[in-house]
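Visitor: Some structures to go through are shown next.
Read-outs throughout are calculated quantities, based only on the coordinates presented, and are distinct from any laboratory measurement. Given the structure is predicted, the values throughout are model-derived calculations rather than measurements. Cβ atoms are built from the backbone, for glycine too; each structure is taken alone.
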Structure I
Amino acid sequence: MEAMILAVTGFKGGVGKTTTAVHLAAFLSQRAPTLLVDGDPNRSATGWHRRGGLPFTVADERVAARYAKGHTHVVIDTQARPSREDLLALAEGVDLLVLPTSPDALALEALLATLEALEAVQARYRVLLTLVPPRPSRDGEEARILLRERGVPLFEGWVRRTATFPKAALQGMPVYALPDPRARLAWEDYLRVGEEVLGEQVR
């Protein structure tokens with residue numbers, strides 16, 4: 001399996017950025033040794049790990065180089081609202097940028113600002129819809145239509161809104177480790193996205 005470097009980033013907080021970084025790292029770690037680099041000043045991924053124990057290495061960005069050796073994959077959880085310069089540097093240094101967004105208007109507006117910043121470089125990125133509310137809400141479908149009309153590269157899978165993700169964070173584990181039948185469905189969302197990430201290797 002080829003090594004992959006992913007960065008999970010965006011111009012708005014509260015859209016599942018750290019949740020996505022943790023669960024993509026969990027997915028990749030089932031296939032090869034994976035390092036999650038915690039670049040968020042809040043150190044949310046580090047706190048998640050300390051409360052329980054995630055099945056991959058988590059390292060503060062300031063000492064990440066010490067841990068990089070021996071890991072096939074690297075997932076970077078960036079700060080929310082990175083500067084334009086940081087975003088462009090990330091785009092040049094990773095294989096894929098994963099841009100989570102919830103389907104509400106404010107999050108989509110911030111996402112489009114992120115995409116404008118990325119137009120300056122030939123960045124490989126895909127947008128992931130997260131926190132998608134259950135039916136009868138059509139927010140997820142409507143956001144997908146809007147983004148496709150604008151030619152935005154999207155993951156086919158999306159991540160539904162569920163209380164199992166905050167529970168997993170509080171207990172310091174991936175969502176699949178929760179003794180909750182709804183957690184299996186939540187994990188399946190990231191399994192689908194993870195398979196799409198692996199598909200990027202052959203593009």
Structure II
Amino acid sequence: MARPYPPGARLLARPDAVRPCAGCGAPLGRGYPACATCADTVDAYWRADWEALRGGEDDRDLAATVLGEVAGVYPWTCTDWALRLVPCPACRAELGTGDPGCVTCSRADQARWAWDHTGMPAAMTPNEHALRVAVAVLRAAERRRGSVVAFWRLTLPFLLVGDTFTTAQARRIRVLLLAGRAEELADARGYAAMTSIPDLPWRG
């Protein structure tokens with residue numbers, strides 16, 4: 001039975017460190033969702049919650065039930081997973097990820113955020129919220145600006161191990177991305193290393 005505002009992504013332990021992906025060679029998670037190994041690792045947290053909720057119920061039937069409830073009744077991971085199981089009736093893409101012009105996908109994506117996590121830390125931590133945003137953005141990359149996609153791709157491996165960036169760090173990383181410093185950021189081992197990349201001399 002659904003509980004009000006249950007947590008998500010806590011059934012499995014997080015990795016204890018960022019390591020190279022055996023599939024793509026990048027920090028594990030950075031190849032999401034194109035790299036199968038990155039995708040399997042990240043999605044395992046969503047899948048575990050879904051399987052715990054599903055029991056023996058049919059995936060499509062449960063997805064319809066979850067999406068028919070007010071956001072927050074089921075774990076946020078289950079809401080996200082349900083969206084993956086229901087094709088958009090308008091564009092036939094994964095619901096919420098279709099062409100930027102698809103109004104149905106836009107509404108579905110907006111609806112997933114209807115549950116305001118602020119003031120309910122027991123239900124969702126800042127890290128979990130950022131992890132959720134990262135995965136949602138990367139699954140619908142064509143709906144977002146390139147710099148936004150690049151930011152979440154860079155940070156996902158560190159979010160996966162439980163690290164959370166500060167507002168100042170996020171701002172600095174975005175500035176460096178806009179300045180064309182993506183390769184340097186990709187080589188950095190953590191948010192502190194990313195934000196310590198110096199400005200170019202002529203921009204100092």
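Visitor: Among the shown structures I, II, from which was the value 0.75 of FRET efficiency 1/(1 + (r/R0)^6) of positions 72 and 192 (r between Cβ atoms, R0 = 41 Å, to 0.05) calculated?
Guide: Working: I: 1.00; II: 0.75.
The structure behind it is II.
Visitor: Taking distance in nm of label points 7 Å out along Cα→Cβ at positions 56 and 80 as the quantity of interest, name the structure among I, II where it is greatest. Each step should come with its number before you reach the end.
Guide: On the way: I: 2.2; II: 3.0.
By distance in nm of label points 7 Å out along Cα→Cβ at positions 56 and 80, the leading structure of I, II is II.
Visitor: For distance in nm of label points 7 Å out along Cα→Cβ at positions 88 and 112, which structure out of I, II has the highest calculated value?
Guide: Working: I: 2.3; II: 1.2.
Top value of distance in nm of label points 7 Å out along Cα→Cβ at positions 88 and 112 goes to structure I.
Visitor: Could I ask something else about it? For structures I, II, calculate mean projected area of the Cα convex hull in nm² and state which one comes out highest.
Guide: II
Visitor: Let me ask something else about it. Identify the structure, out of I, II, from whose coordinates FRET efficiency 1/(1 + (r/R0)^6) of positions 64 and 136 (r between Cβ atoms, R0 = 35 Å, to 0.05) was calculated to give 0.95. Let's see the in-between values first.
Guide: Details: I: 0.20; II: 0.95.
Computed on structure II.
Visitor: Next up: Taking relative contact order in percent (Cα under 8 Å, 6 or more apart) from the coordinates of each of I, II, which one would give 20?
Guide: Details: I: 25; II: 20.
Of the structures listed, the value fits II.
Visitor: Another one. Work out the source of 12.9 here, i.e. which of I, II gives that when mean count of other Cβ atoms within 10 Å over residues 16-23 is computed.
Guide: II
Visitor: Looking at structures I, II, which one was Rg and Dmax of the Cα atoms in Å, for residues 128-167 alone calculated from, given that it came out as 11.1, 35? Mind dumping the intermediate values first?
Guide: Details: I: 11.1, 35; II: 9.6, 27.
Computed on structure I.
Visitor: Computing helix-only ellipticity at 222 nm (-39500 (n - 2.57) for each DSSP H run of 4 or more, over all residues; to 500) gives -15000 for which of I, II? Write out the running numbers ahead of the final one.
Guide: Values: I: -13000; II: -15000.
Computed on structure II.
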